[in-house]
Structure I
Amino acid sequence: MSNMPQHLPKLPLGFSDFELIRRFNLLYLDRTDLIYELAKDPGTFFLSRPRRFGKSLLTSTLHSLFEHGITHFGGLKIAKLWHDETYPVTILIFQHSI
């Protein structure tokens, strides 16, 4: 008998939307305690990471947290840390055209 769970969540291949990952119960590594540390500090941040390194998922997670509070964070570390404050969110999408 193996101690492995019978049902493992599917990998979120091609998904960078936090709320969809949670809605479809896809695999999500809970690092929301670190997101809390980032979000609680005032200031401006520049996210400079290599391609395919999680920038879109991180910004989607922050968007969900600021706009909806902990609604989509049940069972994650940040649910115990965040004070369920919400803020207006504006999204700017810059597209490169050839």
Structure II
Amino acid sequence: MIEEKYGKDIKKAAGLDILEVKFQGEGTQQDPNSVKVTVGKELSRRLAVKYSMESKSGETLQRASAEYKFLENLLVTGFQDDKGNFGGELLFRMEFR
């Protein structure tokens, strides 16, 4: 709701291109609520950087990533989190309209 109502204003004021807010979970003992906020900036047509912060089961997780678009549907992503874990992904996206 916050993202829908104030998302454009927040992006404009902060100079961001990416703003995502996600809520997950039922809020029960077995499935606690999870909140994930992602902010990012598109540095060029092909390169974007993102920073995510997630609160899950009372623990805060942080992750920084960079996306490079080789082709229209082929992306390479590298990431590192606050625990020192790092890795990469090769994504192929296909959209049907």
Structure III
Amino acid sequence: MAGRVVLDGIDSLKGATWHFERYSLDFVAQALLNRGKAIDSVSDRGESIQRMYAHDQRALAHYNLEDCRLVSEIFKKTALIEYFYRTYSLNGFGLG
């Protein structure tokens, strides 16, 4: 995307040398934030999402917003944006 910096969460964590047994949002959030996705069973989330879409769109919106919050808080806790800003600045890419 021209004019934008896009950081993939999983690749960003790996690139910044964070190591986890698994890199799913739920697993990383549990490890770093002591909380996970806003869904009862992560293993059958596809069915749960379809059920929320059909019967409880407020719950689906809450689920999606909580995913966004988890990603944002993981980036904040791990200082990924600052890490990449410094890395790219030191390598002469100049993001700012």
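Coordinate-derived values only; no laboratory data. Please read these numbers as outputs of a predicted model, since none were measured by experiment. Cβ atoms are built from the backbone, for glycine too; each structure is taken alone.
Quick notes on this one:
- Parent structure of the calculated result -8500, given that helix-only ellipticity at 222 nm (-39500 (n - 2.57) for each DSSP H run of 4 or more, over all residues; to 500) is the read-out and I, II, III the choices: I
- Test item: Rg and Dmax of the Cα atoms in Å calculated as 15.4, 56, pick one of I, II, III: I
- Taking distance in nm of label points 7 Å out along Cα→Cβ at positions 55 and 87 as the criterion, the highest value among I, II, III goes to III.
- Calculated for structures I, II, III, distance in nm of label points 7 Å out along Cα→Cβ at positions 15 and 39 is largest in III.
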